[in-house]
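Laboratory data are not the source of any read-out in this text; all were calculated from the coordinates shown. None of these values were measured; they are calculated from a predicted model. Cβ atoms are built from the backbone, for glycine too; each structure is taken alone.
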Structure I
């Protein structure tokens, strides 16, 4: 990867593909799809955009329920998985390789969701561009669901060093919270069958208020903030933020 290339352009490869695939757990996917379906108040046959879609596990699950899904991701290997599974299951999902900041649709979707902490990869200009693209893609009154971390979810439990296991991959993470930039820079060491793969990430972490301001600028009104899949209200220390916002209609 060149010095000028963004970190995420070279991140999702090697062991990280296995980490992504380890999340394709049927029970977990079904529970998350239940939540998405409920909080977005999807009507039968609704047009839904999953961005970034990764392996397409949520798009595929929602497609089995009769919704019309489109998925966008920048990583070809993940889209190959998505296309293969949709062919095997006979599901008509539209897959598109592309940047989430530059979505081609105008006024097409009833709902857009951004799952698994993908918001914040860019600088603030890039995050604004994504929200603007999502708003442009939605019909008036359409809903956006963001699944993300904010300062209020991370600060109470922040640890500079941690590890976890995803399938056959052990992940070691060294984090640095840059307070001036509002970003968490991390070095990830993925260990699989004795082999190590080192990669780096940098995530912009907003406060709830900062995120609400960005959504307002993009033409959204927040409807509800959840702290988990059980529908509990968001609060300081919640595991994650699931934020539902509605595109304002022009008077």
Structure II
């Protein structure tokens, strides 16, 4: 696949998607949104984990405010371009790590937050910048952030539009972890290797169960857990996991 606004590569079961407009702090324009969607919905069969990150000093600064076409009808842009992109991340057939290497602002922050796991360099920050220009948080932010940190912190983030440092974001539970910049690349690579060698179908079932838990009551959630566990129990990865445990060796999962 040839792209102009992102870099995409796949090796050893790991796909690397790099937002690549560093002169614009990787701001999202129509082409980038389309390319992210295309890349995530056309993954090579051997891919078992995706790492999404940014080039240069930012992860993503949000909507490109010089994109006049997008500004002309924001509702249509969100419906026709943002929603497919966000669904492509959230419904990706393999786990997605957002490796936030720098500032993640506005829709760029919310693009990261719909990933399965967010790992940030300590120098990164997260900004719900929308009200600074008279807009409302979008790109799933009003869905993801209250679920992660509660209504009080979500409201504060959105009304005051303060930059939340990565370490604070981790302490709040907004992201999984913040790591020193000098350790960031190595740790992200290790996390990606772990997921790429793991039981992929079980990972997707975990995503499904956790997502459903916010809407289900306990009875519904127990039924869903039983259904998903039944499916996992019939997988070759489960058989391999048990065999490896009994043989005291590392399992060799295939993702099936």
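A few comments on the model shown:
- Distance in nm of label points 7 Å out along Cα→Cβ at positions 137 and 177 derived as 3.1 - corresponding label from I, II: I
- Origin of the value -13500, where helix-only ellipticity at 222 nm (-39500 (n - 2.57) for each DSSP H run of 4 or more, over all residues; to 500) was derived from one of I, II: II
- Top of I, II by distance in nm of label points 7 Å out along Cα→Cβ at positions 65 and 241, largest first: II
- Origin of the value 0.45, where FRET efficiency 1/(1 + (r/R0)^6) of positions 161 and 193 (r between Cβ atoms, R0 = 35 Å, to 0.05) was derived from one of I, II: II
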